[in-house]
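Each structure below appears as structure tokens.
What follows is calculated from the coordinates using simple rules that are stated; it is not laboratory data. Remember, predicted model here, so these are calculated numbers, not experimental data. Cβ atoms are built from the backbone, for glycine too; each structure is taken alone.
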Structure 1
């Protein structure tokens, strides 16, 4: 199965929750509870997010984590790369000389096109957009039946 890492999933959850409370510091305990991210994992991920200037931390009773910049200035690619490193679907895309076949392998070009599309989608999606969707879903959650209208689920369930 081809899927994102748990670290990416947790980082996105953390960032959306911080975006919902933009400008506030949230304690690690509260953030862990609200996102279902184990506290030990939250600490490790927050270090990576902090190094990428996506979050700021503050010690003390009124401390915790907050966004490092406005949600509109943070995109999904920045979050993914902060915790997972560069997006790379196949090693031949970052180290072309490693594979002798890259000059005549149609897979090389295919993976390159898919990677470019994925990176463009991740760059285009801002945290602010996801925060807005989270606010809307908190008012009116999707029903289980509505999930079937999402086109990608048909592909995943094959």
Structure 2
């Protein structure tokens, strides 16, 4: 995560994809003994849920640290964060049920208005957010993947 701001700031790349960890890795977090995949399929087991919460808190903490680093670096009279859209989320809204509905997605930077929760109409394709992000970046697209348009928020 520490390299991402440097990669963007130096124009080494303007697209960075980060995978936090793989399915069957046991994270090096105190109190976590199971791998992320098995803990995400917790079947309401309180011990597994506690461990999963520790993992997810750690992941969100890493994301927060990335945002802080991006905000601390100057670029063209602004910050790297203001000039970079960062999308953070998961491919499942409920891993326990393998449901890809109701994804919790964070969008930071990139000139968007932030500091609020936006709930879209049930069934809105995530690709609509991608269309909005592309348009904000100057790539005028009407559709992408399974999109049905862009988002307004």
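If we compute FRET efficiency 1/(1 + (r/R0)^6) of positions 40 and 144 (r between Cβ atoms, R0 = 30 Å, to 0.05) for structures 1, 2, which one ends up with the highest value?
Details: 1: 0.40; 2: 0.60.
Looking at the calculated values, the largest one is 2.
Who wins on distance in nm of label points 7 Å out along Cα→Cβ at positions 16 and 72 among 1, 2, i.e. which is largest? Walk me through the numbers before you get to the answer.
On the way: 1: 2.2; 2: 1.3.
Of structures 1, 2, the maximum of distance in nm of label points 7 Å out along Cα→Cβ at positions 16 and 72 occurs in 1.
On distance in nm of label points 7 Å out along Cα→Cβ at positions 32 and 56, which of the structures labelled 1, 2 is highest?
On the way: 1: 2.4; 2: 1.3.
Answer by largest value of distance in nm of label points 7 Å out along Cα→Cβ at positions 32 and 56: 1.
Hey, helix-only ellipticity at 222 nm (-39500 (n - 2.57) for each DSSP H run of 4 or more, over all residues; to 500) derived from one of 1, 2 reads -16500; which structure? Let's see the in-between values first.
Numbers: 1: -16500; 2: -10000.
The structure behind it is 1.
Of the structures labelled 1, 2, one was used to calculate volume of the Cα convex hull per residue in Å³, for residues 80-127 alone, giving 89. Name it.
Values: 1: 61; 2: 89.
Comparing all candidates, it corresponds to 2.
Determine which structure produced the value 24 for relative contact order in percent (Cα under 8 Å, 6 or more apart), calculated from the coordinates; the candidates are 1, 2. Let's see the in-between values first.
Numbers: 1: 24; 2: 14.
So the calculation was done on 1.
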